[in-house]
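I've put the structures underneath this note.
Any read-out appearing in this document is the output of simple, stated calculations on the displayed coordinates, not a laboratory observation. Nothing here was measured: the structure is a model prediction, and the numbers come from that model. Cβ atoms are built from the backbone, for glycine too; each structure is taken alone.
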Structure I
Amino acid sequence: MFPISILSQFQVTFLIRHPSRAIPSYYRCTVPPLSHITGFHYFDPEEAGFREARILLQFLIESGLLEKEDVVLVDADDLLDNPRAVVEKYCRRVGIEFKEEMLSWEAKECREFEKWKGFHEDAMKSAGLKARTTVWFQLP
């Protein structure tokens, strides 16, 4: 846990993803061939982090570090469907200037992801945020 004095310095943002998309994505990292890379050979939906995210949000609000109306949420589907609009809105919401170069970067390995080998390969191979063109299934 971070001390409150450190947590109070952060702009907390929750990147959320519907469980019907997040759980299958997590599951595929626990079965071959990805399980050979991730080292995860079992699937436990309790480890998906939904409960922990809720506990963190509740803690931040109850401790006075965050007001309910100031909670910043970014929905992964919205980001994938319209990255430019979502990033622009996010920047306005948190008080930073939007720059076009926020939407692109150099594809490269990230030391920070080393612990989670196999989970973030797509992100490391990407070179930016571009609107997806295919939606595999529609959420209810």
Structure II
Amino acid sequence: MPKTIKELPEHSRPREKLRERGSAALTDEELVAAIIGMGTAGADVRTMSRNVVALIQNHQEALTLDQLMSVPGMGLAKSGQILSAFELARRYLVSEATKIKCAEDVLPLLSDIRNKHQEHFVSVTLNGANEVIQKRIVTV
């Protein structure tokens, strides 16, 4: 059985790791664990985080509150925290216009599909100043 957060050495716990090494050093599961904070009586935070990341990776469209709440231990508050974090990130990334100057500039926009096992056809729409207007998955 995997260790709970409390059983991990302090330097390996998501929040402590975040403080010591920054958010880029955390895995997706550790980032989710840092957002939701703690588990519930029936589910520890590491298992919940693993299940939430799997749910995120298996959905092409935006997640819904109901989908997140279907994960054992994820109630309204924890599901709301995850959706709020996504919305905040979306607003921040959209408000900071991404310019495409060369092909490599598109790569960060495709990070959400980098681990997918199917081919994705993605459309990135730019304005006249080469700023990203929208990214959408056309087909899988």
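For this structure, a couple of remarks:
- Read-out distance in nm of label points 7 Å out along Cα→Cβ at positions 8 and 64, computed value 3.2, structure in I, II: II
- Answer label among I, II for the case where distance in nm of label points 7 Å out along Cα→Cβ at positions 48 and 128, calculated from the coordinates, equals 5.0: II
- Relative contact order in percent (Cα under 8 Å, 6 or more apart) from the coordinates reads 15; which among I, II: II
- Origin of the value 4.4, where distance in nm of label points 7 Å out along Cα→Cβ at positions 80 and 104 was derived from one of I, II: II
- Parent structure of the calculated result 157, given that volume of the Cα convex hull per residue in Å³ is the read-out and I, II the choices: I
- Top of I, II by distance in nm of label points 7 Å out along Cα→Cβ at positions 72 and 112, largest first: II
- Origin of the derived value 0.70 (FRET efficiency 1/(1 + (r/R0)^6) of positions 56 and 88 (r between Cβ atoms, R0 = 30 Å, to 0.05); candidates I, II): I
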